[in-house]
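Computed from the coordinates by the stated procedures, all read-outs in this text should not be read as laboratory data. Note that the structure is predicted; figures quoted are calculated from it, not measured. Cβ atoms are built from the backbone, for glycine too; each structure is taken alone.
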Structure P
């Protein structure tokens, strides 16, 4: 995966397009910090399903981080059943 700054993106958009056409993932940065991920796609890709999977990963990753932080603080009295019930409530509100 190649890192590309906002400035570089403005100055070298043609090179970035070529990298994407070569199926190279790009990480867009601002002041050295990641702000976006660019993935190559073509007309045969189901981009909405891909986006859905990426959003699902973000949610699951956030849940895992919260679980680790909670365990470090000693908040381990919540059962997996209760956690799953909360997740189900959120899923009903948002389509993932």
Structure Q
């Protein structure tokens, strides 16, 4: 994964924080995240990890929409002017 490692290193140096969202197992996600140096800590500090489990696809879609809407609102409040510029470019 040399290309991915270099890309993530560049993001990190630019101050961009990276999170991992996957449907894979926690162990596989943890292993890939360590390999790519997205995380540098071990499993003793579980406060830095979030795991979401859903009963079915419909519940997952509803919950993810709520989560993403919440994240969007936080980002919008923090940086309204930049988001408006991005929205103008999209139009």
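Which of P, Q yields 1.6 for distance in nm of label points 7 Å out along Cα→Cβ at positions 11 and 67, as computed?
It must be structure Q, since only it matches.
Thinking only about volume of the Cα convex hull per residue in Å³, which of P, Q has the largest value?
If we compare volume of the Cα convex hull per residue in Å³ over P, Q, the biggest value is for Q.
Quick check for you: by distance in nm of label points 7 Å out along Cα→Cβ at positions 19 and 83, which of P, Q is greatest?
Greatest value across P, Q: structure P.
Taking distance in nm of label points 7 Å out along Cα→Cβ at positions 59 and 75 from the coordinates of each of P, Q, which one would give 2.0?
Source structure for this number: P.
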